[in-house]
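The data blocks that follow each hold one structure.
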Structure 1
């Protein structure tokens, strides 16, 4: 059966996205990132999701913050989101730079110390990060390091936009990267990739309807268990990758030491450790994290 024809709304949305991509592609990376952040910080705070989800999440997770502090963080969240989306257009222009450089790109810390010695060609490994800084840079770095990399992602409901974003990612990476849409078929493909000696990346900080209930900021949060399940089944290295934002089109990527896996098949304990690590990243720079998704069950107190 052929795919359903895109709706008029989806076609209009895709046309708008294509126009934005063309505009941003005419700008240098820093200017494109700065423009995206400036637009997002004007429009985003006016949207209902800012109050109903973003501010509610902050009050739940960090009740010690004042209303003004929460407002400032949410402005930073929107600026970071606008910058991250805009930087997707110029991924191919982002390169590794030195710590004292002012050029667009990313400072890479810990790769040679923690990751490279433990990556064996043809042997599985797992990376994980959260929606901090620019999470799109993790596959880019893996590609530039000639790693056989794949990652799982949540596909937009608009198939045309999904295809456009997929093409932007493919154009931006230095070598082929496998992309697995979340769902049963994607999970099977992702597991086959890593089981056959590939490296797989996860974004671990979104609420799932299935998974494990694990504390996050001291509150129960439904959390994906695929990372822990894969790691304990394959007994492979698991690397935390923390992406921090330094400015428009400028990032600091910290590759942390691999996790120590429990001897048992206790996915709950390993998933809790992953949440603990991500929570530390968020507390370090709350404006870098995407507070705009429904991370905790409604009504959590």
Structure 2
């Protein structure tokens, strides 16, 4: 590692150690308190503001500031809760997990299945909550630029599911490994809300958004369930996973058209979640092309009312 990477690694390890020595609720509160004060002052918050202006033009400047503050609060809480995911269990009150839609998990049976989600609520809690319900799902993930930090996060993710399951980094080799995992009957989780320049164009908030087609392509290839799910934050270190009914798989016989239709169906589910709770989504990503954000009006034909 370079000197900068070493500094980043030890800073991350120290922060995670501090959070791990707090109770889950205190770690969540502390993480949120830090980021909601500092985050809105950072330049990346301007990216979030421009995204909101383009995607939700009905929001006033005051409303956008409140959403961005909530975004940072949620991000800090997600980081603070990360070292505690291994110890949290299903709980009726206080820190812990809830599961809604367990019947959709129970109906899976044998064979491959794909879960799709977004950087929404505490997205890191999806695999641990599913694991407590008896569903071990490997994940496709975007590797951190710092290899030491990446190793820290992967260790915490595996600890969270209490199993040494394979994880697949985004990219060609990871895609091949994920494909082989599904071919063996494995379950796979994919967070699908980030921009992919070499993806396909779908719409999100009525705007063109380059979107990864892999989830749709895999589901159509294996004719396996494609299941949306999100993790809502309902309190400090108190998280609810909602599993929705599987999406219908198109069968027109035109594979590319079917992939496009299914990818759009995924984006439609993500948009519905975000509209319901905009502060829970990570608006900090450069999700849309710069030219669309600069002037979204010409691109908003077909936008949802």
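Results, tabulated for the structure shown:
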| quantity | calculated |
| --- | --- |
| Mean count of other Cβ atoms within 10 Å over residues 32-39 derived as 17.1 - corresponding label from 1, 2 | 2 |
| Computed 1.5 for distance in nm of label points 7 Å out along Cα→Cβ at positions 152 and 184 - originating structure among 1, 2 | 1 |
| For 1.00 (FRET efficiency 1/(1 + (r/R0)^6) of positions 8 and 160 (r between Cβ atoms, R0 = 25 Å, to 0.05), calculated) the corresponding structure among 1, 2 | 1 |
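Laboratory data are not the source of any read-out in this text; all were calculated from the coordinates shown. These numbers were taken from a predicted model, which means no experiment stands behind them. Cβ atoms are built from the backbone, for glycine too; each structure is taken alone.
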